[in-house]
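Since every read-out is calculated from the coordinates, none of them should be taken as a lab result. Nothing here was measured: the structure is a model prediction, and the numbers come from that model. Cβ atoms are built from the backbone, for glycine too; each structure is taken alone.
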Structure 1
Amino acid sequence: MDNALSEPPGLLAAGGDLSPARLLAAYERGVFPWYSAQQPILWWSPDPRMVLYPGEFKCSRSLSKTLRNGSYETRLDHAFGATIRACAGPRRGGPDTWLNRDMIASYEQLHAMGYGHSVETYEAGQLVGGLYGIKLGQVFFGESMFSVGRDASKVALARLVDECLARDIQLIDCQVASSHLASLGAREVSRSQFVALLHRYARRTPTETWARSS
């Protein structure tokens, strides 16, 4: 899931388009688009790659307390558009993220096709955090998350992990390493290991929709 756009190792190509067919083919191969304004579409496959095995998720004491508190409610795919636009909003002390209008439109198409999903956190009925990504077979490719409430994005991640465990999803792709993700149980694997995992688990199924959305 995204950090500020810099230049991690793994730039493979530039150009092309963001059509659903191209995006799905790219994800199956461990490649994703990541570029900023005034750049062509850049395609990345970092080495190493940060991943989270759902069974290795570390729920901290503070997050456990937040979950027990019960002030947050989580939902699946109730507000994909609002979630991705919140992820595209300005970050504290920085400019807008890399999510531009074309990127948002493309991922909304994938959502309509059943591949794009959001996990949302609500407080008193208001969207205060969440994440979105792409599901292919038994892999969830995490793209971005946002939070305007304490631990709200972590609560969404905890719900995603629960869903992965319940649905036999084997892997959550976190893309680029960060200490924050490492603290939650994510770890790095080599590109070759990651591609091997995709060959095993990232197979498209006739439908990628969540079985339930509450």
Structure 2
Amino acid sequence: MANKNSTLGGLIRLLRQQKGWTLRQMSEKVGIPLSTLAKVEADKLSLTYDKLQQFTSRLGLTMAEFLAHEAPASGSSAPIVTARRSLTGSGNSIQVTTPNYDYEYLCADIREKRMVPIITRIRAHDIAEFGEPVRHQGEEFIFVLEGSIEVHLQFYTSVTLAKGQGIYLDSTMGHAYVAKNCESALVLAVCSSEDPNLAGDLITLAENEALPAV
């Protein structure tokens, strides 16, 4: 049988009861209408991601702390719905330029992502020009949108990928991408990890790459 607290409504109800609040008191605390909160508790309505962020921040909790308040019971069939959503577009990305890549980190408004989408312009043309291979936590998938690339991996011989081809790999091994037979190449990269700070770590790594050598 599913844990009664395994839904968003169940987690909110549990938190409210532990604090000894009425629905009206919780509504006043988090700034969400009483009627809305009642429907969410009854699992008749969900909250948008923005509203859920408002709910947790006004209670002094991070999203991770709230969702970990009580984990679903083993075998539960009712997932916790956070209704996260983010659109790509102007103003919703972070751009970092390094000697080898031009990165555009997409969906920047969502924090604590375990999957980080990146559009990357690859400008290096030779592994010797590229320098030290990149290593970071998690796994990644690369899909070529324009041009072609040569993929260099720590434990494998290099492979060439043309437009429409991709590769999935362990990001903890050394890896480097260079443009092959073209001025530059454009790829979509999706990096994943269990660490909710993955996006921040990747951006910091890129910013360090962009620093001049001393």
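So FRET efficiency 1/(1 + (r/R0)^6) of positions 66 and 122 (r between Cβ atoms, R0 = 30 Å, to 0.05), computed for just one structure, reads 0.15; which one of 1, 2 is that?
2
When you work out distance in nm of label points 7 Å out along Cα→Cβ at positions 10 and 154 for each of the structures 1, 2, which one comes out largest? Walk me through the numbers before you get to the answer.
Details: 1: 2.4; 2: 4.1.
Largest value of distance in nm of label points 7 Å out along Cα→Cβ at positions 10 and 154: 2.
If percent of Cα pairs over 27 Å apart comes out at 46 when worked out from the coordinates, which of 1, 2 was used? Show your work: numbers first, answer last.
On the way: 1: 25; 2: 46.
Considering all the candidates, the number was obtained from 2.
Can you say which of 1, 2 returns 29 when relative contact order in percent (Cα under 8 Å, 6 or more apart) is computed? Each step should come with its number before you reach the end.
Values: 1: 29; 2: 19.
Working through the options, I get structure 1.
Assuming 20.4 is mean count of other Cβ atoms within 10 Å over residues 26-33 as calculated from a single structure, say which of 1, 2 it is.
Computed on structure 1.
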